[in-house]
Each structure stands twice: as C-alpha cells, then as structure tokens.
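Some structures to go through are shown next.
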Structure 1
Amino acid sequence: MEVELTHVPPNAVLIIIDVQKAIDHPSWGRRNNEQAEANIVQLLNAWRETQRPVVHVRHLSTEPDSTYRPGQEGCDFKDAVLPNAGEKIVDKQVHCAFIGTDLEQWLRRNDYQTLVVTGVITNNSVEATVRVAGNLGFDTYVVADATATFDKIDLDQQLHPAEQVHALSLANIHKEYATVIDTQALLQGL
C-alpha cells in the first residue's frame, strides 16, 4: 500500500468495529485477512501506550438468528480486544456506528477530528460507518489489513472471494470518504 501518514494526531481515535465472537461462527463462511485481529491488537496496544482514545463498537442485532444477538456468546467482544476501563463502548443495532448512537456527539464534544477505523465486516459495518464519517467531515483512515470480510454471492449467484470483496469495498471508500492505509504505515506515524 502506497499511502503514508507522517503524523497521527495525539487525539486520533481508534475505532474497532464489531470484533466480537460472532464473526468466528461457521455460518459466515470463508474470510480474508486472518491476521486482522493481530493487527488490531498492535494498533490497540500502540493507542493505549500513547494514551490515545479508543472506541469499541459492539453490534447488538435484533435479528433472531443473528450470531450477534445479545444473550449469546457471539455478542461478546473477542478476548484479544476487550475494552479497558475508561475506553468508550458504542452499542449499535444497525450497520453504521453513527446511527442511533451518541458516537458523533461524543467525538465532537471531545474535539476528536481524526478517526482510524478497523474491524469487520469491511463491506458492511466498516464501510457504512466510514461513509458516514466522511460525510460528517471527519478525517478518516481505514486500516486495510486490520479489517476483514467474507466470500459473497452476488445477485446472479456468482461467488466472489473475500479478498475481492474486501478490495472493492476499500476502493469504494478510498479518497472519497477516507484514506486507506496499512498497519505498519500507521504505526510509523505515531
């Protein structure tokens, strides 16, 4: 990836979207970026060491068959990214972390302008959140190797591999709503 970020502001917010046990359920199918969680942990550790703000977004599905439905293990955060005391948790019931939550108000109240987005699913909650963040005027970065998605069947019943779905989703948002970057380039800017 060619994008470099020479300086990450000290108040840049790391947003971790839907990294819950639900994504490990076999019903999701094959995914890409098996190292995404490890990269998220690298970023999370760096954010904590430099005392930058962290937001954990948790999906609480209202769909009865969802792996993200409250009251089951899938709704729990994955152990590697458990929130620390004082880190903000945003509970959402739709794809976008800004809809029906206080995320925008919290960011603006704290004068946070730069967002670094990680998590799952690239072409779903990550993309939905990033599009709104960009439209709201936030300086937004998406960490390509700290996001992941799954194989997808299109309306013509053609299977598209997760790598292709991921690449197209990132291409949809790059330079339009956000800047796509990778973990190492971001860490070098801290």
Structure 2
Amino acid sequence: MNQPYRRLPGDPSSEADVARMIRVDHAGEYGAARIYAGQLAMLGRSQSAPVLREMQEQERQHLDRFAELIARRRVRPTAMLPLWHVAGFALGAATAALGERTAMACTVAVEEAIDAHYADQIVALDDSEAELRTTLGGFRDDELRHRDIALRHGAEQAPGYRLLSAAIKAGCRMAIRISERI
C-alpha cells in the first residue's frame, strides 16, 4: 500500500521546492529566448526566420510569466543569469552558423530536455499548486510543438545530429541543476 510522501527533518519545505522550480524555469526560459536570439542573429534572413521568430515570441511569453511569478512570490532568481545570457546566445549562434538544420537540431534537443524537466515538475506539484501545474502543462505543450516544428524543418538531417543532441541535452540538464541551487 502506497503511503503519501512524508518530509523528513532537513528536507526543504514545499515552498522551497516551488521556489526552486520557479527559479530554474525562469532561467530556462531566459536561456531559450537567448538561444533564439543567437539563431536569429545568424539566420534572420533565412527561410527559417519566421518560424524562429514565432518560437522566440512564445519563449518570451513564458519568460514574462516566470518573471511575474518571481516577483509575486519573491523568489530569488538564479545568480547564473549573466552566464546564461552569453551561453544561450552563443549556443544559438554557433548552431545556426552550422546551418538551418543544425539550429533546428539544437531546438529539438533543448525542447526534449525541457519536456522531461517540466513533466517531472508537474508530477511533483500537489493540488495546492494547481495554477502552476496548469501553467507548466501549457508551456510543456508549447515546447513539444517547437520540437515538432524543428523536426519538420530537418533537424534530424543535421550533420552529427545524435552527438549534437546528446551534448546539448547534457548541457541543459547541467544548467538545470546549477540554476536550481545558485
């Protein structure tokens, strides 16, 4: 018989868990917006530009929502934002410099990492955080649409797709762990 999870002495409070979620999700959406900025700096006149701009706009909406949650709930943002500012742009620009398919491969890898991250958070939230759970569910749907768009735009045909995807996903998981804590 399954028993509900009981917090042990020393475990973070549920409020601390939610604050950590909001902090890392804000950082992630900030990084995603910077990746698209880097991609558009390189591909702003390409056939992919309208699609990239549309996905960038959705990421900006996600970022605005998390910025509002940071302020309303008085959550400390990650101290890593200056690094994510540069790293996100650099990742976007570097993959776009290798071509539209490689930029799309980057999008697939990032969105798949974020899908798993949001799915874990949604499961972890209880009914007292129904609004946040709904927000995360909607954003997760957007991220999966971005992945599907990138797949339709040839992401899997990018040179070294599997290696590139694995490296970007590993970087995303590392950035998530760091942003949760710092």
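Values in this text are rule-based calculations from the coordinates and carry no lab data. Values in this document were obtained by computation on a predicted structure and should not be read as measured data. Cβ atoms are built from the backbone, for glycine too; each structure is taken alone.
From 1, 2, which structure was log10 I(q)/I(0) by the Debye sum over Cα atoms at q = 0.19, 0.23 Å⁻¹, for residues 100-155 alone = -0.70, -0.93 calculated on?
Working: 1: -0.70, -0.93; 2: -0.62, -0.78.
That value comes from structure 1.
Can you rank 1, 2 by mean count of other Cβ atoms within 10 Å over residues 20-27 and just name the one with the largest value? Numbers along the way, then the final one.
Working: 1: 15.8; 2: 23.1.
Largest value of mean count of other Cβ atoms within 10 Å over residues 20-27: 2.
Which structure, out of 1, 2, was mean count of other Cβ atoms within 10 Å over residues 28-35 derived from, given a value of 14.9? Intermediate results must be reported in sequence, preceding the final value.
Numbers: 1: 14.9; 2: 26.1.
Source structure: 1.
Looking at mean projected area of the Cα convex hull in nm², point out which structure of 1, 2 has the largest value.
Values: 1: 10.6; 2: 11.3.
The maximum falls on structure 2.
To test your reading of the models, identify which of 1, 2 gives 17.4 for mean count of other Cβ atoms within 10 Å over residues 60-67 when calculated. Write down the numbers at each step before the final one.
On the way: 1: 12.6; 2: 17.4.
That value comes from structure 2.
Hey, helix-only ellipticity at 222 nm (-39500 (n - 2.57) for each DSSP H run of 4 or more, over all residues; to 500) derived from one of 1, 2 reads -7500; which structure? The partial results should precede the final answer.
Working: 1: -7500; 2: -27500.
Going through each structure in turn, the value belongs to 1.
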